[in-house]
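Participant: The structures considered in this document are given below.
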Structure I
Amino acid sequence: MPCIVAPSLLAANFLHLEREIEMINRSEADWLHLDIMDGVFVPNISFGFPVIEKVAGICKKPLDAHFMIVEPQKFIPEVKACGIFQMNVHYEACIHLHRTVWAIREAGMYAAVTLNPHTPVELLEDIIQDINMVLLMSVNPGFGGQKFIEQSLDKVRRLKEMIIRKGLKTLIEVDGGVNLQTGKQLVDAGADVLVAGNAIFNDQNPEQVIRDLKKL
């Protein structure tokens, strides 16, 4: 089964955002990944709901929203109103993670939990059955174009073992330093979804890169 490819909008040219979205619509990309940052949980600010609403209005791909913010549970109604199909929240940002996950599900969205590079997958033992996907950060969140953390491969393997052991269908998504080389390693380790930013948007032929990633 081909892996799911979710280009990261963070790497797009925001001066020509409509053109970038049209490329995604033409491509074989499965989802569009949105990185929302608040400058508090991570040391950067990206974009907020005005941009998300505009993107949602023209993007034909499902929107996978990754919230790198404090107290993401406060914005669940707004996220749902934008037409987001899956809301990613950080384990590290949610004091009451179970409550947040169920609030996302009750809003009619898929719920995903994101782990920073230093956070062990074993901390998900008691909640993984309640979530649709786990996003493993393979760089420290906040900026694109960082070097892939090799230890992420072992995290994917350990998470895959947990999912299989529990008889679940939870997807594993990886974001950070993903290209054709690291993407192949991640898929071989058990990843289901690849988030790629610079590797796609900075290439002369981004649609071909998306096509090649799906073949890994």
Structure II
Amino acid sequence: MIAPSLLAADFGYIADEVAMVNGSEADWLHLDVMDGVFVPNISFGFPVLEAVAKLSSKPLDVHLMIVQPERYIKQVKALGTYMMTVHYEACTHLHRTLFEIHEAGMKAGVALNPSTPVSMLKDIIDDIDMVLVMTVNPGFGGQKFIEHSLDKVREARELIVSRHSSALVEVDGGVTLETAPRLLKAGVDVLVTGSTVFHAAQPAEMIQRLKAL
């Protein structure tokens, strides 16, 4: 599946950018929320998210790169979100947070920073609908792909299979026409891609090319 990341879009033409995704073969619309604390950048808050949610016909894949993400479960649900992803590193009581996301009626994902091993999820994998392996350091788009992420994807897939889980594996960062086939071979289900899509001459065509891999 392909989930274009709106972080790389031209916000001067945000309605047009969302319309492009709506009319494309994309499966989800990925929304990166950054607070300037958990990651060294600020993206957009709920007023922008609410506007985008009204425009989007694709399921929303909301990735919270913020401290205390559990405080915003109700607000994320109010957007009509399909998948809410929180960071392992940001949640003191991860099991409780996942329970509350599910109670709100959403799917629950857990993201891992590049330095966080997949093994940290072994006690919680049965409660996760998706594992998001960060293939760059979170905070900024357009970064270089971290090669050892391929090993982490394989480890995530092995953990999921060994526990007979139906969780998906998603990757975010440095996804291009060159890295995508390698990621898919390693066991990825969902490719988040920002610059590769939104900076392409024909974004919808680029989504189609990625879907065809």
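None of the figures in this text is laboratory data; all of them are computed from the coordinates on show. Keep in mind the model is a prediction, meaning the values are calculated, not measured. Cβ atoms are built from the backbone, for glycine too; each structure is taken alone.
Participant: Given that distance in nm of label points 7 Å out along Cα→Cβ at positions 40 and 136, derived from a single structure, equals 3.0, which label among I, II identifies that structure?
Facilitator: Structure I accounts for this read-out.
Participant: Once distance in nm of label points 7 Å out along Cα→Cβ at positions 24 and 96 is calculated for every structure in I, II, which label goes with the largest value?
Facilitator: With respect to distance in nm of label points 7 Å out along Cα→Cβ at positions 24 and 96, the highest-scoring structure among I, II is II.
Participant: One of I, II was used to compute distance in nm of label points 7 Å out along Cα→Cβ at positions 56 and 192, and the answer was 1.1. Which one was it?
Facilitator: Derived from the structure labelled II.
Participant: Hey, distance in nm of label points 7 Å out along Cα→Cβ at positions 48 and 168 derived from one of I, II reads 2.3; which structure?
Facilitator: This value belongs to structure II.
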